[in-house]
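Next come the structures, one after another.
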Structure I
């Protein structure tokens, strides 16, 4: 036994010699792990995983709990709850039956008993668990974190259909193995010698493609950008904003060529400094919703020939057939070139006539009696008719959304043609999409985009799915809702539409938004699937009315036609084909396919009040964006 253990240790030391030399830096160690993590068996070509929307994944640690680096990397791609192993061999059959009912894929990390120096061989019942998992009909990916000595204790493991080995001497092996499973990285290592008492021979190792999804390498891994300069610049700019009270906290994510090379959080949720910002926090997207909810659905339907951009609005919204907007083409509406009013303060229509400030000032309101709303608009509690929660003490009548759309239908058009940024198109867009698909708006975008992307945080009304501590608060509303907004949409109009609209209301994490933006940068492809036809993404991201001085694409913002310092949201070096959007709450994202560059900036600049405009006055976002191009030598 001692000889065999020494053989396995020697085998993987030899294997490591294939890795790039050098190195005590993290990038070199990561590359060593890439050259060493070996996919021994991949029956059915399951790895890299595809169709994440069809998978219900859980992970399990055998020999030790799932290692933090492995689990945290898995969860960058999709939720993977950690299971507790059965207490003993007798409980294995019932435990396995429960897991097969709840999940259709297990990822099992086996801590090899020579990997940590102090680990002991697995108990007999743990070997029985491994054998049961190998023999079960349930798909299971086994990742051995060690040198393979475990095969001498549980030889049946060598018969597993999906099997990786991640050598324990490389600190980044768990992260690399997780990224190989999801296709962020490709498997490329091969054995340098046969493994005794197993079918694995010299040169064996299944190769798989990488770059199908975002990858997460350490600093210094990506060439062509000075990451130290970039990191120092970002930190200086973001912390300047915190000191100036432009926002209490923020986070920044940067991806280059499909690799997330920077993701850091700064400051706190609020100025009391009680909860630090986390890179996993969830933000109110505000107008970033416009490009991340209804727009991908519109692109998909356009690419499939189900949506005609030049058809009049009345074709897709029959209730508009007598409106002054009935003949306006969707192309002009999506490009903010349709003479639509910028917005309508829907909440003001709920007030009694001449009621300018009918409520008491301060934060001690006890409920609806402090307000002077029209009859049959709000109540202090929910009921069969009052189903739209605006706050805990403010419930809107279920028929009020009809009045909102009626006000849009009857609203006058701008006298002059040309570019005027408007929310109204995107408030109507979910109804347009439902008319075409015959499917609920939220269900459609979740089914066709968020679930396939593994973007579990993207969605509306996040308090139904996540604890409030994970959500960053926005404004203290002192004129309508009279409450601290935390987990409920900041936009007043969206709050009166069940929190669901195409112009505002979406929440999510920076990492999940990055998946959607990376799909756009890949012209509709992500995870090995073409989620949107390429031609549709190219059409929606190009400037539509440049000759008229309107820089906008369809839904997306684009660089100024003529750059003016202090007026642009993006860096002057951004390519003309780049696109993105900003949000009122302090959010921003910008993609530059030509340079392979993606930026996401999240802050809650409206906390505690929207009157704070220092984020724009200090040019925080364009300066950060410019720092990225400077780090690239542009």
Structure II
């Protein structure tokens, strides 16, 4: 039976006029037909009631409800307003209803007026009062957003990706060469969701292919996330035999050109509740996802879990009230800059239903800033979600039924500048034993030399010694590799906008701690022809300090070297003073001077040709050697 919203003010029968009595009889019959879902007859009778007595207000309220349920929003508003009386507080909910209907059109000014008027009535539903206050914020935001629209020129991705069926939930690798999405289409006479993939070759996307039975089943798979490396897929599957709840998060690994059999991520991530919509950070350590588990701020919240060095995910933590609201947050996407998080919410001020938002953090350890709405017309009064952004920081992909080949297609567009993420370069590192050449599982730290902030703290994979991550452009970075029993290794590189979207590769041979082992300290910096340590050297100096503290029995010699430009005697003195500066830093910070010596070699031990600036730069170095 249908739910009748109308609350009547009791009127004693003796006070009813003859016309009112006729109106009430017609109205009562209309209610019965309405409850039987016979809207045509109900509408005829309620209109008859109004002809009998234009002041019998319940007739307008019922007619408004019929028009609303048939999608005639403006007629519904007109009739609700006729049926509301400020003298009848029982029907004051009608102003809230009118406000909600104006939001659908949308007509934000009239909606705000209706909500404000509703709030003047006392003893109203707390839920509707809370809703009204929320929608007033939405109205204020929407009026301003529509007056200041964003640039939004979206384009269909074409028939290599889209079909007559529904395509949605896209993801893309960091290098922009692998695109994965969900398609809902027939399979053996059953409509199901499967994953498809396409490669970017010779400037265009190849015809998409089903990802195969190792990932796809006869059931539904969806809400996937492709790791930036392109060889790891996280996704959601429901009602599987190995599931821990209704919907769980699974993963599959690309091996020898094939996706492995999908595995459940286990009880640290999945629970008896609902887990879905994963997204993984560029270093593979932080997994964000949506869950309705207890301990959140609303029904659906965004949570985060961190991968340990042992290869297990930690107990998830809620992202907090800056991002999560008493309502729903959905479809998180962490960009490859590891500083920008895009997500959908119906709790933050927006244009209606789910809007897309962006929150940033200055570096990975910092807290998330207040979310920013992506604005109109990227967001509308409808549902917007599942937005992802490529490594260039500006190319966004999303699903919509706005126009295209089928019911729902995937589109792309360029984000407004203020909503863009940082461009990144991606770094592939392989660490191995310098003697045996076998892969090594080791700790990796990547530090912004200007701020000394640790941007990445992770580890290489056990079997391969590989590590993959992305880094924002326009910064100088130190890369430090650590492993017990080995000398630490340091690298230095600078990224500018020209470096963005490029692949950087580092093959690092770790030296076992043996007598005579030597490493170059690549992040010790001096001004030209000077021996005062620059502030950017502090990161490397502290790494060396920790190494000496953790290996108390080691004795080392600190070496200074120069190129061959200038007088040899001058270069010899300069190199010795530079080595001495490092020696004194360590002594001043607690390292026993008896464990160390320092020596300058000038240009006598080049490791590169002095005929080029690049070669001379390599020869100007500080090193230390195990004695």
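Values quoted throughout were computed directly from the atomic coordinates according to the rules given, and no laboratory measurement underlies them. If you're wondering where the values come from, they're calculated on a predicted model, not measured in any experiment. Cβ atoms are built from the backbone, for glycine too; each structure is taken alone.
A few points about this structure:
- Value 13.4, calculated as mean count of other Cβ atoms within 10 Å over residues 251-258, assigned to which of I, II: II
- Answer label among I, II for the case where percent of Cα pairs over 47 Å apart, calculated from the coordinates, equals 35: II
- Origin of the value 15, where relative contact order in percent (Cα under 8 Å, 6 or more apart) was derived from one of I, II: I
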